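Quick note: the coordinates plus some simple rules give every number you see, no bench work behind them. Remember, it's a predicted structure, so these values are computed and weren't measured experimentally. Cβ atoms are built from the backbone, for glycine too; each structure is taken alone.
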Structure P
Amino acid sequence: MNGVPLLDVLGTFVFAVSGALVAVRARLDLFGTLVLGFATGLGGGLVRDVLLGDVPPVGLTEWPLLAAAVVAGATTFWWHPAFSRWEPLILLLDAAGLALFCVNGALKASDAGLDVVPAALLGMITGIGGGIIRDVLANRVPVVLEGGWYAVPALTGALWAATAHGLDLSAPFVVAPGIAVCFGWRVLALRRGWSPRPARHPGG
């Protein structure tokens, strides 16, 4: 598959399904569903690559990633009742995709010569960027700004990966802890309803 890891393809597919579900619930047509699926599945990686000057971005040159986004959008449009029933599984896979993408993004930024903090920030953007683009296009407050511990776990996992990479640790110690921290935190937040405290209203 032109060197694209299978997990990247799976992560793109799962993210694209989540975007397509938003489109279906907003009663968009097939084209709109494909657009939201594409934006969610590939948006974070496109933003990362453009910021790194890695153009054209991988999301536009590797057919497996493009195909995963298109297939996810089309199948969700035609069989959305089934995907809706599987939403708990999709949320779990979404957490896995978030963990994978934030670590991969941080490592790509580190390999491009960025220091730990900017590399971690780009890793986080890789994980959450597609969801932000999706929600802006769908005219709703981005999920990452509403709570539920989404962006912070991504930043934490990316920070570990960038730091460990800078210390020249072996690959398993770079990748596995970053993925485990992000995935575990996100899944616990989903299962237990954890969320950061919102701002208090004046006099509230």
Structure Q
Amino acid sequence: MGNSKTDPRVVKTRNNLKKALVGLMRHYKIENISVQKITETAAVTRGTFYLHYKDKQDFIKRAMSEILDDFFDAVMISGDAYFAENDTGSEVQVFSLQKSFKYIENEAEVFDVLLNSEENELFFQQFYDRLTDQLNQFYDQLQDRFIDLEVPTSLQIAFVVSAELGLIKYWLHAGMIYTPHYMTQSVAKMLQQVSGDGIFFTDFFVAEQDGLLH
């Protein structure tokens, strides 16, 4: 890929199409959402749509992926403050609870539709897979310091990912009655209960002590 930035007009078009898709998904199953409905809602011509995407499935897959790209770009931070130098020599990335809850609060309509819609297993699975990939990378970098539970790594990751995504789904479904700050502190307290002398997958989720979120 080139280094040039994407044309702002292209970014605007894609964003309008994504917003249209999310809005339609609140009322229709994915299979009942046509390209025509999407383009009409986004005020984009069908010709423009097909300049960017092969078909509806290509658009939906890429739209979900871009939403997750933006999310992880915003919430992944350097783990240097939490972990000493690792054997790989590359920077350890960790998941900021503060940034994640705040980001989801700001994009509540999008994440509520995508995570709590019975018809949208696709987004949940993509979210699950992306978080699983991040945890696998975290493990690869720090595995020599991990607690040996004599439990397959895949089961440990599945347990942690399911718990984190389940909590986000619950928070959204409950109408976000707790603030991002309260959620961060509550999750941090629960994670502390499973911490030990070594590293576990829960250490991937950090509550930054920056006082930025209240």
From the coordinates of one of P, Q, helix-only ellipticity at 222 nm (-39500 (n - 2.57) for each DSSP H run of 4 or more, over all residues; to 500) came out at -19500; that one is structure Q
Identify the structure, out of P, Q, from whose coordinates distance in nm of label points 7 Å out along Cα→Cβ at positions 45 and 189 was calculated to give 5.8. Q
Cα extents along the principal axes in Å derived as 58, 42, 35 - corresponding label from P, Q: Q
